[in-house]
Structure P
């Protein structure tokens with residue numbers, strides 16, 4: 001696993017881990033985020049807000065998610081498939 005992917009994974013788990021799982025859609029995640037949709041994730045030269053993630057990865061996500069790990073794995077796979085990490 002690349003350093004950027006590993007750093008983002010840790011940040012995503014911290015941010016989304018507090019959500020009330022299972023989550024049915026992106027809006028279910030907002031209350032868990034420390035700065036809501038403006039929550040920023042940064043690793044290496046990658047910098048994204050939660051809002052940007054939602055916009056870029058909406059088609060990559062398959063709700064519902066039962067765990068934060070399942071959600072984070074899909075987010076990271078989506079970022080990778082789009083060449084963003």
Structure Q
């Protein structure tokens with residue numbers, strides 16, 4: 001157990017950040033999954049921008065590594081191009 005007030009506050013803030021990061025990461029993963037399931041090219045192109053934006057925000061906030069985001073974006077772009 002923490003002995004200092006600041007340590008207790010850090011525990012609370014870390015938990016709040018963890019929950020928010022988990023939510024954002026899961027939401028982005030679901031968006032990627034939904035985009036991969038789309039068969040219509042125009043719909044996929046419209047969703048691609050939103051998904052890329054979500055992934056870039058995760059990368060900027062260090063929730064997901066920037067190289068992983070780059071790989072996902074590359075694969076999604078190729079997928080949409082082949083539709």
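Computed from the coordinates by the stated procedures, all read-outs in this text should not be read as laboratory data. Computed from a predicted structure; not experimentally measured. Cβ atoms are built from the backbone, for glycine too; each structure is taken alone.
Observations
- Entry that produces 3.4 once distance in nm of label points 7 Å out along Cα→Cβ at positions 19 and 67 is calculated, selected from P, Q: Q
- Of the structures P, Q, the one that 15.6 was derived from, the read-out being mean count of other Cβ atoms within 10 Å over residues 3-10: P
- Among P, Q, structure where semi-axes √(5λ) of the Cα gyration tensor in Å as derived comes to 35, 11, 8: Q
- When mean count of other Cβ atoms within 10 Å over residues 11-18 is computed for each of P, Q, the one that comes out at 10.4 is Q.
- Given -13000 for helix-only ellipticity at 222 nm (-39500 (n - 2.57) for each DSSP H run of 4 or more, over all residues; to 500), calculated: source structure among P, Q: P
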